[in-house]
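Values quoted throughout were computed directly from the atomic coordinates according to the rules given, and no laboratory measurement underlies them. For clarity, every value in this text was computed on a predicted model and none was experimentally measured. Cβ atoms are built from the backbone, for glycine too; each structure is taken alone.
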Structure P
Amino acid sequence: MTIVTKDITLQTEGNCDITDITALIEEEIASSGVSDGTIAIFICGSTAAVTTIEFEPGLIHDLKETWNRLVPQNILYQHDQAWGDGNGHAHVRAALLGPSLVIPFVSRKLTLGTWQQIVCVDFDNRHRSRKIVLQIMGE
């Protein structure tokens with residue numbers, strides 16, 4: 001068993017910015033020397049998350065609107081009262097979606113569905129530099 005750890009960095013815009021990171025992940029698997037295994041994808045920070053979706057404009061819009069309905073930005077959050085940074089909603093959204101994924105790959109190819117891409121969702125209220133840690137495990 002081989003374990004390879006790599007980092008990728010993204011510049012994000014915040015405010016539910018959704019970035020397709022599938023190609024970046026595929027490149028890291030291809031250069032890892034590991035043919036078959038799993039990749040753990042973990043975003044550092046508590047106001048962003050990773051998931052899979054069909055990365056197309058209609059669904060991107062729908063996902064953003066869903067977050068606005070489920071966890072509105074314009075209500076009182078105790079975090080905002082304590083810290084005054086106005087991103088309490090971002091912490092709650094990120095906690096619900098989650099910071100990580102594990103995806104199998106075979107012959108250096110992700111086993112994603114036809115319309116499935118890996119995305120980073122930045123919920124914060126400002127632009128950020130986001131670090132994503134990848135741990136590639138297999139043979």
Structure Q
Amino acid sequence: MKPTVVDASVIAAAFFQERHGTAARSVLVAGEELNAPDLIHAEVANVIWKRHARKEIDAQEAADLLADLMRLPLRITPSDALIQPALQLALRTGRTVYDCLYLALAIRIKGVMITCDKRLVNALSRGPLDAYVTWIGQ
């Protein structure tokens with residue numbers, strides 16, 4: 001099996017029982033090594049904060065979710081090691097540098113990025129980067 005990169009949308013789907021939440025939880029507990037750039041902590045923490053700001057969760061639930069995030073068995077790669085190829089990918093694809101950090105990591109480890117972001121997958125599906133990104137809904 002190819003190495004797996006998970007993005008923040010996968011963790012958010014698992015934590016908040018969003019569409020594809022069951023599939024996202026399956027990815028997180030499958031026992032496979034999961035990779036992510038260090039940006040993932042800030043992105044998921046921001047999702048937690050937004051849910052709290054919308055009064056969907058209380059402060060204790062927010063703290064518990066952050067603790068759950070920090071316990072996930074993620075192999076973290078510093079963003080500074082990925083930023084140059086991520087910027088090049090962003091310039092080439094028109095996608096955000098944030099998204100391209102995950103993509104750059106997938107390319108670097110010869111793996112696949114799993115995401116709940118269907119628009120990202122669609123944008124990359126008709127080119128050479130298609131092999132590095134997979135929609136969780138498949």
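If distance in nm of label points 7 Å out along Cα→Cβ at positions 51 and 83 comes out at 2.1 when worked out from the coordinates, which of P, Q was used?
P
Given a value of 2.9 for distance in nm of label points 7 Å out along Cα→Cβ at positions 75 and 91, point me to the structure among P, Q it was derived from.
Label of the originating structure: Q.
Work out which structure the value -8000 belongs to, where helix-only ellipticity at 222 nm (-39500 (n - 2.57) for each DSSP H run of 4 or more, over all residues; to 500) was derived from one of P, Q.
P
On distance in nm of label points 7 Å out along Cα→Cβ at positions 43 and 59, which of the structures labelled P, Q is highest?
Q
Identify which of structures P, Q gives the largest calculated value of relative contact order in percent (Cα under 8 Å, 6 or more apart).
Structure P comes out on top.
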